[in-house]
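Following are the structures in question.
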Structure P
């Protein structure tokens, strides 16, 4: 499914639920907090990694993000393509400046 199709499905699904637009950012923050808890459980508290729990929380964050974008008429296809083009211009510089130190951090933390 393309991003514009996901946005359309989300909009249709939530069309009967009327709440203020500010509710979309509050909902996204709530879901991000839950996702952070999943990561902290593994990385900070040493609990076993549960991929299905991570996936569930990622999907909740994604859905809330799509809802936020819909509330403000932001087209995800458009902004995603624009961001990818911006990243293409920056990635070589980042690789030169940070590649080695980031590898060290990945070796240490991952």
Structure Q
């Protein structure tokens, strides 16, 4: 997790630091329905490369909103899921969805 002294003073900026970027919110959206393998995330998020997915998931793990689960199977079977902290982002995702629907109706 990020240390308090590394966080921006502004709370909105802190939130953006944690969930900002092109792919983080979309990965969170996918993980809200349950754990996923990296191949499932790549398939559901068109345009996302393996390199960017790995880097983004590692950032999200560091921030404490995603965890990596090694299911101890052969061949290697790893899944990613939201932590309890990550699940607290659901209202933000729902609000963004509602606003997106509202915006589309305005066009």
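If we compute Cα Rg over 2.2 N^0.38 Å for structures P, Q, which one ends up with the highest value?
Comparing P, Q by Cα Rg over 2.2 N^0.38 Å, the maximum is at P.
Can you say which of P, Q returns 117 when volume of the Cα convex hull per residue in Å³, for residues 36-91 alone is computed?
Label of the originating structure: P.
For distance in nm of label points 7 Å out along Cα→Cβ at positions 20 and 68, which of the structures P, Q scores highest?
Biggest value here belongs to Q.
Which structure, out of P, Q, was helix-only ellipticity at 222 nm (-39500 (n - 2.57) for each DSSP H run of 4 or more, over all residues; to 500) calculated from, if the result is -28000?
It was calculated from structure P.
Given a computed value of 26 for relative contact order in percent (Cα under 8 Å, 6 or more apart), which structure among P, Q does it belong to?
It was calculated from structure Q.
Which one of P, Q has percent of Cα pairs over 17 Å apart, for residues 4-51 alone, as calculated from the coordinates, equal to 56?
Clearly, the read-out refers to P.
Work out which structure the value 3.5 belongs to, where distance in nm of label points 7 Å out along Cα→Cβ at positions 44 and 84 was derived from one of P, Q.
Answer for the origin of the read-out: P.
Only the coordinates and a few stated rules stand behind these numbers; no lab work does. In this text, all values refer to a predicted model and were calculated from it rather than measured experimentally. Cβ atoms are built from the backbone, for glycine too; each structure is taken alone.
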